[in-house]
Structure I
Amino acid sequence: MISMLTLLFPFMASGESLPEPLSLEAALETSHNPLHFDLVEIDQHLRAARAEMGIQQGDNGFSLDLVGRIREVGLSDAADDDDESNDSAASLILSKPLYDFGLQNSRETQLELQLQALEQQKRLVIEQRRLRIMEQYFAVLNADNDFISENEALAIGFIRYDNAVQDQELGLVAAIEVVRLQSEYEVIRQKRYLAEHQQRLTRAILAESMGYPGQLPSDLDIPQIDTRRKLSGDIEALVAQALQRSQEARVVSANTQAARAAIGIAEATDNPSLELEFQVSSYERESRLRDDWRASLYFQIPLYSSSPGNNVDLAKARYRQAIADQQQLQSHLRLEVLGLWQKIQQLGFKIQGKIVEQDYRDRYLDRSRAEYELEFKTDLGDSMVLYSRSNTERLRALYAFELAYQRLVSLVGIDFLDQFSSTQ
């Protein structure tokens with residue numbers, strides 16, 4: 001197990017720090033981190049289910065018991081002189097259930113389906129962790145971009161306020177103008193400190209999600225995101241694929257099948273049972289009424305129950321509830337696929353608009369720099385801040401596009417999307 005972890009996640013298995021700079025691929029690999037509490041919890045559920053399966057299978061197998069007693073008795077006056085007062089005995093008992101008219105098979109089937117549901121649940125947990133880590137990775141990049149913008153705004157705000165103070169000393173600016181610029185500077189400074197705090201908070205959240213608390217990544221690679229990917233306009237095909245292929249659908253389907261199998265257990269609970277027992281005994285005190293061995297066939301036929309049918313009614317109610325949960329998920333998936341499709345389309349248009357805006361801000365900034373070098377009156381400071389914020393908004397839309405696309409991939413599969421994608 002350790003060697004496998006070393007091959008898959010060398011920095012995790014060796015106890016080393018996360019790589020710096022941290023790439024998105026390396027961050028996503030930690031979604032399989034077996035030491036994270038999300039996976040520890042589901043692994044223990046799986047361990048318990050497998051143990052319960054073993055117990056159930058063992059109950060239907062052979063059992064061998066040694067039963068004994070150590071006993072001394074007081075002999076009566078009518079006892080013979082050669083009678084023994086030692087009444088100790090030991091018995092070896094071999095037993096096995098022979099037939100229960102389907103109860104054991106129903107229990108094993110239901111446990112097997114529960115185990116399959118948990119295995120699907122583990123895959124879902126890993127998938128959800130992957131998307132959550134991606135979201136938080138992008139949150140760190142957004143926080144860094146916000147800090148860059150606010151830091152530039154702070155520098156410009158301070159220069160304006162400081163120049164106004166100097167001009168006031170020369171009598172060139174009124175005091176109220178200085179106070180106005182100081183007030184604006186204080187607001188900008190608060191935003192800058194908030195952006196700085198967000199940098200640390202988003203990194204802490206990312207480290208916790210990856211299972212490396214305290215190891216806050218200082219430098220993150222900027223991933224390359226292809227916005228030219230196209231989606232099919234056939235929403236119904238996407239929905240049908242999600243209802244069949246998504247991990248959420250597989251989990252609720254397995255839970256529904258397990259609930260249905262529980263009905264078979266409830267119906268077979270009152271069935272007759274047949275059990276074989278073979279016993280070999282040894283006695284210290286001789287008696288003609290005792291057997292050295294005996295073979296028995298036991299049968300049990302339930303005749304009356306104080307709650308007839310209640311077990312079946314309970315199992316059927318839980319099965320109907322599982323069906324309702326499945327239908328609820330299907331409704332959610334239909335709306336989520338539609339929402340993701342629309343969001344990806346909208347973000348694609350938004351990114352195109354931001355690219356145009358970014359080009360405009362870039363050209364405007366170049367002109368402001370040229371005017372500044374010629375000592376003309378210019379808004380270079382504002383141009384720098386607007387350029388930075390425009391870039392921040394473009395990247396934020398880009399990361400939102402990738403996250404929405406990857407969520408859709410998790411629902412319908414990359415192979416299905418590739419059938420309709422085209423790169424221009």
Structure II
Amino acid sequence: MKCYLSVPKWFIDSMKYQQNISACFSSVIGEKGLSKEIFEKYLEKARNALESMKLDIDAGKLAAFDLSKNETTLDQSKSVASEFCEKCDLVFVLGTGGASLSGQALSSLSKYNGSPQIQFIDNIDPLTIDKCLSQNRTKRIGLLIISKSGKTLETLVQAITFVTKLGTHDNSTTFIITEKGDTPLNRFALGRDISVLEHDPKIGGRFSAFSIVGLIPALTAGVDAESICLGASETLKNALETDSTGEVPAVLGAAVSIALYREKAINISVLMPYSDQLNKFTLWYRQLWAESLGKRGVGITPVPAMGSLDQHSQLQLYLDGPRDKMISIISPNYFGVGPGIDPMLSNQTGVEFLADCTVGDVISAEQKITTETIISKGIPVRTFEIDSVDESTVGALMMHYMLETVIAARLLDVNPFNQPAVEEGKDLVRKYLRGLK
């Protein structure tokens with residue numbers, strides 16, 4: 001099923017994914033779909049937004065998209081990861097939000113079961129922290145502490161607690177990633193003689209996947225960070241160097257998302273990959289989309305989901321509930337992948353249709369039929385078809401969503417890089433805690 005556009009060049013052989021937005025149009029799904037005329041109006045705005053992004057990137061105003069520094073970033077990331085791998089059995093990554101989620105998304109690609117293990121502590125639940133500290137006393141532990149501002153209260157609580165409670169912990173396997181300046185975290189590092197790695201002050205946490213924030217955890221987990229960056233670079237290059245900006249996948253994605261929001265009251269965006277390895281990716285997307293776009297009374301609520309798991313929970317709501325959702329499905333090519341299903345047992349248990357199938361055949365069939373069912377219900381859905389869940393593909397998808405988010409923000413006329421409401425809440429927590437003294 002293809003979009004009505006005459007030459008769907010977003011199916012580009014060199015890209016790691018194929019986006020199909022055809023089931024977001026009235027010609028396919030009816031009332032909740034977009035007409036050609038309305039979509040083209042938003043597509044033109046999205047094309048203009050990408051053109052303005054190009055100028056800003058060239059002028060050095062969008063550091064998160066400046067991947068020319070990849071080689072230096074990779075070298076620094078490899079150096080720290082090597083320290084962890086040589087000296088540690090377990091590495092805790094302390095941080096919250098964007099300081100943690102990109103590393104989690106990338107580390108989930110690891111197929112490495114050796115040492116060190118990597119564990120992300122992204123909350124301050126006291127029971128979780130107690131458990132981590134009490135169960136790992138005999139292990140050689142590394143700490144990677146991440147806070148862009150150096151003022152994040154939760155990260156400071158984590159850092160102070162872990163460093164002091166570990167007692168004889170070796171500071172040579174502790175690293176802090178933060179901005180320069182006289183901040184609580186920098187003062188903490190100075191007082192404890194802990195190495196500090198500079199967080200690029202121009203890159204916000206949720207846009208930091210291709211910086212040391214995302215790459216050090218990924219490398220420590222045994223993930224190919226160079227392939228991650230290559231996938232991202234190829235996607236960015238395809239977007240910035242094409243003359244056909246109206247066929248750039250991120251432009252199409254932003255245009256269709258905002259058009260559905262403005263014209264069809266579609267204010268919930270569901271991301272549903274059919275791969276466990278992309279579970280953390282959906283959480284990274286949730287923060288990226290929510291914190292970048294939810295401002296000044298506008299925004300689209302992102303919802304993470306998992307196929308086929310959420311066919312048994314959320315799908316009922318999507319199919320039979322309010323028509324306020326756009327669903328994006330990431331579909332790996334799993335046909336023929338995984339263990340075979342025993343034909344004798346399949347026949348004995350009355351599910352003979354499973355005989356000689358693989359597990360991958362079943363989840364692929366579920367993805368296909370679920371997508372068709374969503375379309376039949378008149379619900380907007382787009383698909384990302386990918387050959388495999390690997391580093392270069394996930395790097396490409398992350399770059400796609402970073403581009404799509406910034407373009408969408410420009411269509412909504414909001415700043416995607418700040419979070420004023422969150423900052424207000426942080427200030428109120430500090431005032432409250434001071435009042436307890």
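Miscellaneous remarks
- Each of I, II could give Rg and Dmax of the Cα atoms in Å, but the derived value 22.8, 70 comes from II.
- Parent structure of the calculated result -23500, given that helix-only ellipticity at 222 nm (-39500 (n - 2.57) for each DSSP H run of 4 or more, over all residues; to 500) is the read-out and I, II the choices: I
- For FRET efficiency 1/(1 + (r/R0)^6) of positions 116 and 356 (r between Cβ atoms, R0 = 35 Å, to 0.05) computed as 0.30, the structure of I, II it came from: II
- At a computed 3.2 (distance in nm of label points 7 Å out along Cα→Cβ at positions 100 and 380), which of I, II: II
- Structures I, II were shown, and distance in nm of label points 7 Å out along Cα→Cβ at positions 20 and 404 at 3.6 was computed from I.
- Among candidates I, II, the computation of distance in nm of label points 7 Å out along Cα→Cβ at positions 164 and 228 that gave 4.9 used structure I.
Any read-out appearing in this document is the output of simple, stated calculations on the displayed coordinates, not a laboratory observation. What you are looking at is a predicted structure, and each value in this text was computed from that prediction instead of being measured. Cβ atoms are built from the backbone, for glycine too; each structure is taken alone.
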